[in-house]
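K.L.:
The data blocks that follow each hold one structure.
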Structure P
Amino acid sequence: MRELRELGDVKAPASLAAAVLSRVGLGDEYAQLDTPVGPVFVAYNDNGMSMVARAAEAGDFESAFRARFGRSLRRAAAPPASLIRALDQWLRGGTKPDLRFDLRGLSEFERAVLLKALEIPRGEVRPYAWVAREIGQPKAVRAVGTALKHNPIPLFIPCHRVVRSDGHIGEYSLGGPQAKRAVLAAEGVEPEGLEMLARAGVRYVGSATTRIYCFPTCHQARRIGDHHRVTFGSDAAAAAAGYRPCKLCRPAAGL
């Protein structure tokens, strides 16, 4: 009986509560990771990655996380090796790793936008209008931009692969346009080339051989030789010239 009474005086380790909260998805851990845009903090729990952000200090990241999600957060002594491998693999562009994302608290529309961004292949970009059309909300271009601006997991949910509908690179929540250019360049995109096309009013590239047109960064477009390459300022112009939209990058509605 004495031993049972003494159990009430036993104190759990300080780390136990945070560990239990993390296990049930009510608390998160975080670590720092080197990326093409410099060091970023990555928060995660058993549901998946929950937040990625740059911050001057760890305390700033913790404050931003708690303000946004209202959950506890603690710095991991050693993040899971499986997570580090998956993140490294994702950044290096190897076989697509099995990354999971905790998108609790987002609206159905926001989740649809972010999941569509995940479908954009590495080394390619799509305009905001494409995302809006693909999720069945063609008039919600501005709302798509807002959802991407508030993406809680930039870099890994690749909002950097979405550009302005006029073809210009646009803003980026993880460090502005220069950071966006750096990430795209690391993935094999030529940001300056995209900007040149945008200034020239070029939105699509077609092949005079196949009579198919694509977004400029589409894998198929990159295979078009200079002598067979034609450009268009709109999908209407491409259709009027007798060109069909690519079935891979889907530059027009109805595919």
Structure Q
Amino acid sequence: MPFQRETLTVNGVRIVVLTAGSGDPLLYLHGAGTFHGFDFALPWAAHFRVMIPYHPNWGESADAPEMDTVNDYMLHYLELIDQLKIDRAHVVGFSMGGRFAATFGFEHRRRVNKLVLIAPAGLRVPEHPAADLANIPPDEIPGYLAEDQSVVLRHWPEHPSEEFLAARARERASFASLLASGLASPKFPRWLHRLTMPTMIVWGEKDRILPVGQVDTWTRLIPGAVVKRYAGAGHLVLDEKPESVAAITDFLS
């Protein structure tokens, strides 16, 4: 079944949400880029009510320049699920969205049934540092995202239009703003012990953006977290490995 596109206004900001399926709510929080779409998530719709909102300042949602901290986004998502009259949901977050999902989980853990973190950002692990995206030329970014380049290149045009490049620049600027305000705050790991709901961590072993070596620190900080690692997959592990999407279905079910 295809995603349906819904437009909401959340505290004055126009938000576009992709929805599909029925059942227990599954809120997916995307990463710092949206160009590759979310078709990988469609299998979840056979089991759950899948909701994929574009963050303010990303994708099809409106600009909200006043939102420049993780806490701003936490309040935004609390407001969103209240507006949708959702008491509890499964929360799945990828990369930057993994940082959002983890933070939402420890701040509002009674609203989260199960939590899935996919190559999550937010920790500083000196022996396994994250790639410095600010110093990677935009045309080289696809090479960092997937081990199988065809997964990226089918979404990245050979001759990008001005509109495509402007959208990528907007998202890079939004991500840079969050980095500057503390996306990887040293205070963040202090609260990960509060993630007492069932939690799964998913990672591609060839991730060039956030090295899989960081997973040991995450599992040390999150009690009882289950880990799934996928050989031959890069940062976009859900796009490259459909079996990772199926594993998340099994875990949430």
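Every number in this text was worked out from the coordinates using simple rules, so none of it is lab data. None of the values given here were measured: they were computed from a predicted structure. Cβ atoms are built from the backbone, for glycine too; each structure is taken alone.
K.L.:
Among the shown structures P, Q, from which was the value 1.00 of FRET efficiency 1/(1 + (r/R0)^6) of positions 42 and 242 (r between Cβ atoms, R0 = 35 Å, to 0.05) calculated?
P.N.:
Corresponding structure: Q.
K.L.:
May I pose another question? Where is relative contact order in percent (Cα under 8 Å, 6 or more apart) largest, in which of P, Q?
P.N.:
By relative contact order in percent (Cα under 8 Å, 6 or more apart), the leading structure of P, Q is Q.
K.L.:
While we're on this one: Quick check on the output: 2.0 is distance in nm of label points 7 Å out along Cα→Cβ at positions 66 and 170, derived from one of P, Q. Which one produced it? Before the final figure, lay out each step's value.
P.N.:
On the way: P: 3.4; Q: 2.0.
It must be structure Q, since only it matches.
K.L.:
Here's something else I'd like to know. From P, Q, which structure was volume of the Cα convex hull per residue in Å³, for residues 58-201 alone = 121 calculated on?
P.N.:
The correct label is P.
K.L.:
Shifting gears a bit: When semi-axes √(5λ) of the Cα gyration tensor in Å is calculated, the result is 23, 22, 20; to which of the structures P, Q does this value belong?
P.N.:
Q
K.L.:
From P, Q, which structure was FRET efficiency 1/(1 + (r/R0)^6) of positions 98 and 234 (r between Cβ atoms, R0 = 25 Å, to 0.05) = 0.95 calculated on? Each step should come with its number before you reach the end.
P.N.:
Details: P: 0.05; Q: 0.95.
Computing FRET efficiency 1/(1 + (r/R0)^6) of positions 98 and 234 (r between Cβ atoms, R0 = 25 Å, to 0.05) on every structure in P, Q gives 0.95 only for Q.
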